[in-house]
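What follows is calculated from the coordinates using simple rules that are stated; it is not laboratory data. These numbers come from a predicted model, not from an experiment. Cβ atoms are built from the backbone, for glycine too; each structure is taken alone.
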Structure 1
Amino acid sequence: MRVWYVSAYDQPKGQSTRTYDYSKELVARGCDVTMFCNSYCHFTHREHLEPGEQWRVEFVDDIRVVWLRTYHYTGNGLGRGVNMLTNVWRLLRVTAALNLRPDVVLGPSVPLLTGWAAMYLARNHDVPFVFEIRDVWPDALVELGGLKKTSLLYSVFRFIEKQLYRRAARISSTLPCLGEHVRLAGSDPRKIVCIPNGADVSQFVDGQDYDGGKRPLVVMYVGGFGLAHDVPTIIRSAAILRDEGSEDFRFVIIGGGVGKAACEAEAVKCGLTNLMFLPPVLKSSLPAVQAQADILVAAVTDSPSFRFGLNLNKLCAYFASNRPVILAANAPNDPVREAGAGLSVGAEDPAEMARALRELLAAGPMERKRLGENARRYAENTLSLRALGSKMESMLRSAIEEYRAVKRHSGKNVTQGRVNDVK
């Protein structure tokens, strides 16, 4: 099976690696995988290609990686839009020059234009297109304040989104509650296969040396400072505990993003001396870094974008680290509760987060150790890349088989997007 896996922001062994992780799993199952990605990193703003190079093909862990030079930018303004356009333009030009042919093409919902390009490539090669959903664009952009629903750009993105849902042979979703949205877009929810973000559990120490921690407990956040990340609630909960006279916690916040400067300023304003900020770390360093924590915290804003469900990369890594977790979110699903891995509180509620921290402190080291073991067990049984990779391979093979069967039956090229329905 020859798989083309199209991405923009994911890079091999980078900050966001879902495309790489699943490509590696597919290669291990005998698939020929070509991964397309931007050479300019969305997270670190570093360029992988040498000056003058427009694209490059190299093998990483037996994955054929095609690096595409795109426009450099910072922030979420016009430059990012230009980057999206150059990703599509470069992708179409490079694939035309490559002497390769896929059996199936996967493309992302973020950015939508890259998803459109993947759909175009699938149609051009007469193979099935699989639409991979991580965030629901353009609605997520509206709900995070980056786009107005009355704008022309929203209408264009919404039109593209509907086309992608309809033409997809399968919809691979990290979100568990996408069915109604797909139906309202005019497509068939039966095409959805939920494949959440996973973790390479083998890269994380099994945590047998974790004894539940001693005071002061290290409370750690590892992640971004974007519009959906609610780091301020962590800072305010630290201030509440400090005002109560508690010296039982030490907060460590690791990461980068557009909101980091404002968070640092708020911590200074609150006069917090038990809270420190550290720069982002490589994904390969997460096991060692998170092993220094006693409690891991994830917090997102109270946004309607989470109505489709919650599937945070950081939770996968948190669970694999064998540590108790506090989740602050308002969503229809609750991975922490499902895993029995810690405590869940509402979004944007510092008092509730402070209460949860006090509760974990009072629970004692043995209970914290037990919660961490539950987290690790859940990661191994539910979120391991090995199990999820097998599920993805099965999805791709069934999409190809169905597509070819319909093509044989119709005797002509297939119009994608209808399960078991041929015009």
Structure 2
Amino acid sequence: MARKANGKRSVSRDGSVRVHGKASNGEGSVYLDADGSWRATYVAPGSARPKRVRGKTREEAIARRAVKLEELSQIQSSTFHREATVAELAAWWLDVVARHRVRASTLGTYSQRVERITNTIGQLPARSLKPERIACWQSDLLKSGLASGTVADVRVTLHQVLEQAVIHELIASNPVDRVAAPKVVRGARRALVSEDARHLVGAASDDRLGAVVALLFVQGWRVSEALGLGWEDLDLDAGIAVVRRAGIYVHKVGMVLGPTKNAGASGTHHLSAGVVELLRERRKTQAAERLACREAWQTHTYEGQTVSLVFTNERGGLVNRQAAAKAVTRAATLAGIDPKGIATHTGRRTAVTVLYAEAGLDISDIARYVGHKGEATTAGYVRSLGERPKATAAKAASMLDPYARPIDLVSDSSASP
């Protein structure tokens, strides 16, 4: 027969209260609740109110309580304490959590955001942050002249930091959740039509980084992928390139070789004839630069392997993305295209938009071509639909509208030859 639930407390006829399952050493109580489950209570350090865990059996409830108490003991033995500041939490999150989840360039971006947080509200205890304080902090950042997008990004990082305070039971809930994010106003992100893209790539052909421009606007690569390309990754006779790494900027370090942004970027890419020709010219130019530099030429390694970079400065060093951006701007100006709003990532948006809007290719094929992890990301790069809506409407009418004339897919046999 199942044991009868008696609750944690019961009152006898004389009015005395009995606590069932009370532990003699102060660890808490263990009792059978009215719903048929076992409860074990414990008191967290620094807290006045007891907490409970549930189990199907008495032993399970006790075991779960033991796990909780062990977790709390580990937290108490760490750098966290009841008055832990936002700066302490942010530094811990950056070094212990974020460092192992993102690549070095993104970690550098997080470091910059943490600096903004630390310089503004870092001295405050995490438990003192209320929604109204978060709202004022966010407003002050906007008033200081920071772009709304930058403030929104810093806010996301603060939310991630304060989640650690929730996990470690320094606060009950994340106050950022109860403050509306700022409205983000972003400038228009351009994409060129195919004719302008061809003119721009042609104008860059004599530029020292002309092949970079071609990889951006013809192949749709990220600039980091182009700057991490090695001669070992190329088979120019077959027109093939393998993306294995990226040239990335790390805050307070500079340009380094690192992993690609996602797994979709890595792999084999088929190069156009024009891109192959520009890469051949780049090899000749670099050979002359290396000969002139001799022993001073810089060498590079990645994951223990020597890498002969395709794109370097005149002494063999890594090229930064600003140099690539200037090459794009020079090419646009030479081609008679307004350079405003045109940057390295314009090439990627251009390749996606042209292939979708003008060529009519399937978005999944385009995603594979440019190395996106998923089709949804590729769809977000489309800046124009071209004639696709009109063509879709015409096709729908021909197939579904009984009053529309069907599309004649066969040439008129009565027409003159």
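Give the label, chosen from 1, 2, of the structure having the highest value of relative contact order in percent (Cα under 8 Å, 6 or more apart).
The maximum falls on structure 1.
Match the computed value 1.6 of distance in nm of label points 7 Å out along Cα→Cβ at positions 44 and 108 to one of the structures 1, 2, and report its label.
This figure was derived from 1.
Supply the structure label, taken from 1, 2, corresponding to FRET efficiency 1/(1 + (r/R0)^6) of positions 28 and 372 (r between Cβ atoms, R0 = 35 Å, to 0.05) with the calculated value 0.10.
Here the read-out was taken from 2.
Assuming 4, 15, 19, 17, 16, 12, 9, 5, 2, 1, 0, 0 is P(r) over Cα pairs in 10 Å bins from 0, in percent as calculated from a single structure, say which of 1, 2 it is.
The read-out was computed on structure 2.
State the single structure among 1, 2 that was used to calculate mean count of other Cβ atoms within 10 Å over residues 92-99, giving 15.8.
2
Comparing 1, 2, where is mean count of other Cβ atoms within 10 Å over residues 300-307 highest?
Top value of mean count of other Cβ atoms within 10 Å over residues 300-307, among 1, 2, belongs to structure 1.
Ranked on distance in nm of label points 7 Å out along Cα→Cβ at positions 36 and 396, which label among 1, 2 comes first with the largest value?
If we compare distance in nm of label points 7 Å out along Cα→Cβ at positions 36 and 396 over 1, 2, the biggest value is for 2.
If we compute distance in nm of label points 7 Å out along Cα→Cβ at positions 156 and 204 for structures 1, 2, which one ends up with the highest value?
Evaluating distance in nm of label points 7 Å out along Cα→Cβ at positions 156 and 204 on every structure, the highest lands on 1.
Among the shown structures 1, 2, from which was the value 22.4 of mean count of other Cβ atoms within 10 Å over residues 132-139 calculated?
Structure 1 accounts for this read-out.
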